Structure 1
Amino acid sequence: MRFLLDDERRAFARSLDGLLTAADTPAVARAWAAGDHAPGAAVWRRLADTGVFTLVAGEEYEGVGPLPVDVAVAFVELGRHAVPGPLVETAAAAALLTRLAERGVTAPAKRLLPSLVAGETRATLALPGTGPYVLDADAASLVLAVEAGQVRLAPGTVRVRASRDPPRRLAKPLPGGEVLASGPAVAGAARWALRWAALATAAQCLGVGAALLDRTVAYVKQRTQFGVPVGSFQAVKHRLADVLVGLEFARPLVFGAAVTLHEEGWGDVAAAKVAAAEAAYRSARAALQLHGAIGYSSAYDLSLWLLKARALRGAWGSVSHWRGLSLPPAPTGSRRPVSPGHPG
């Protein structure tokens, strides 16, 4: 499958790339990891000005969507620049509220979606089967928890804990809070939100993997051994070529899943999640090995992408879980590997 973006979407990607390059996102990510959300909030406002948060919701809620391909374009760039914050969660929350409204539960969407779309509200979200934690609850003004057939607005202040990726700060939603929706529509809305979360995360993985590859290629051109650049060694070329092939294989799967997101079944989005996550993880392993000792230093910006690749690999469900969903139905009596995951 060959997927080519049109001129408008390529221009959108370039504009995001320019905006995020100017924002010095490594410094923003380090501040976010330390609990300083002000630089990240400034980036969030700039992203809102580009229309990133309008892409999931429809016009009736001040959005321009749903536009899954454009969401994938945006999240590739967000991953490429290691932008911190509950970006996937905000998109998934918008998808959840939109699907509830489509099923007749309109009050939560009317109340919450306009501020999400405008970038005035950061949301985080817990969905069934994705683990007990939510991302960046201390930085979100809206914490949604879906459980026991209900969507509730989790109350109060939460205590965050460290994750394998320092800018990804995890917390358990507090019990109780206002019930926004209940009944049969909730389960379908939660599944719909998970599809958007998986797509956006897969696109992020593509961007993370590409950034790691670009940085590693630049590094091996500069680093020398035996008087020649390391990048001239055949083994290094082959290793980086394998990484590029993995990313190029994952790319059409991600955009293909965006095209078919509204269709029934999990196959396309699950295959995209697996392929992109594994490609980013292989890119991270190659980057770490080819950078040598400096790759292990948390003071070196490369670590921001290395740790993010590992965290995103298991976000919203383990690789084995998504691989099981991407396979054809198993014969009666056989079992697929399915295991729960968590956001970080």
Structure 2
Amino acid sequence: MTMSFPPRTQRVSRPPARRDLSGAPFLVAARGGRPSRLPVWFMRQAGRSLPEYRALREGVPMLRACLDPEMLAEITLQPVRRHGVDAAILFSDIVVPLYAAGLDIDIVPGTGPVVTTPVRTEREVDAVPALEPGQVDAVADGVRLLVDRLGDVPLIGFAGAPFTLASYLIEGGPSRNHEHTKALMRAEPALWHRLADRLADVALAFLRAQLDAGVDAVQLFDSWAGALSPRDYREFVLPHSAKVLAGAGEYGVPRIHFGVGTGELLTAMRDAGADVVGVDWRVPLDEAVRRLSVPGGPPPVVQGNLDPALLMASWPVIEAEVRRIAAEGRAAAGHVFNLGHGVLPDTDPAVLTRVVELVHSL
């Protein structure tokens, strides 16, 4: 199979050393400290809600944009300029490393990632390629551009967790019930673990490319983990996510672990080795802190968790929710304000800016 990649731009030299941003509010909070202000950033802050993003992306396929260093850098910077958030999140997609490694996968507008041939047999699992560092040079180049241009704003890199990557490959695309994934997991556990281990290597290689280029923190997205029971998560998922987080931990940067609908999985996600656990809007932050706390240990660090749908409400409703969440977050050792999932496409950017200003005032 022949893959079509965007033309390469001139390589950007690696910065001589990682930036010293130890006093940045986002990094202070992510390490369990009390920063000068409550830090805030938004998942999917770079993307469809911004008119400047839509103008830049017009006619450019998603995967091409993710593998164009100048474009991904500019898209990553757009919400930092507009909203004044405390961290930038690298513009990419969780399937980028799979595509770069050579899998026949595309992001279809209105649908999401679609795999031409689902991965369900031993032969198909064994055909899943490894990710070689040079295959994501374009992403690393974009990170280097951002390190140079962001100043004192930290940059978060990210990757998809093995379970969510496996779910896309097995189902062939987004799924409501993950029936093929769960069936393979239970009926052929050895084959499942072989696939999940291979995808853990892919995710870790993708994170290492970003870390080597200079990102200041990483987030592991397990978007679909909420479809699992705690027992299944611990048996079939936790070891592979732990492998990714342990590898990223060698760089000494904060590691965030986030999933949707994972209220019953919070302690297992903590046990996978994250420094910060992202919490969606279904669990109040003070309750999440209670669930995540270890007897005799320090309070956990959390991220979240405003319901992104409430950004469509009136300002008094939004303000009350922001204040409530900020108050509940004080139960944690550190709190990074965020949404409970990504920014919805129809969100008014002015509302996001106003939320940032409110959070900073608290």
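Coordinate-derived values only; no laboratory data. These numbers were taken from a predicted model, which means no experiment stands behind them. Cβ atoms are built from the backbone, for glycine too; each structure is taken alone.
Computing P(r) over Cα pairs in 10 Å bins from 0, in percent, for residues 110-309 alone across structures 1, 2 gives 8, 27, 30, 21, 10, 4, 1 for structure 1. As an exercise: helix-only ellipticity at 222 nm (-39500 (n - 2.57) for each DSSP H run of 4 or more, over all residues; to 500), calculated from one structure in 1, 2, equals -12500. Which structure is it? Computing helix-only ellipticity at 222 nm (-39500 (n - 2.57) for each DSSP H run of 4 or more, over all residues; to 500) on every structure in 1, 2 gives -12500 only for 2.
Given a value of 0.95 for FRET efficiency 1/(1 + (r/R0)^6) of positions 22 and 62 (r between Cβ atoms, R0 = 41 Å, to 0.05), calculated from one of 1, 2, which structure does it belong to? Among 1, 2, the structure yielding 0.95 for FRET efficiency 1/(1 + (r/R0)^6) of positions 22 and 62 (r between Cβ atoms, R0 = 41 Å, to 0.05) is 1. Taking relative contact order in percent (Cα under 8 Å, 6 or more apart) as the criterion, the top structure among 1, 2 is 2, with the largest value. Largest in mean count of other Cβ atoms within 10 Å over residues 70-77 among the labelled structures 1, 2 is structure 1. Quick check on the output: 1.14 is Cα Rg over 2.2 N^0.38 Å, for residues 198-261 alone, derived from one of 1, 2. Which one produced it? Comparing all candidates, it corresponds to 2.
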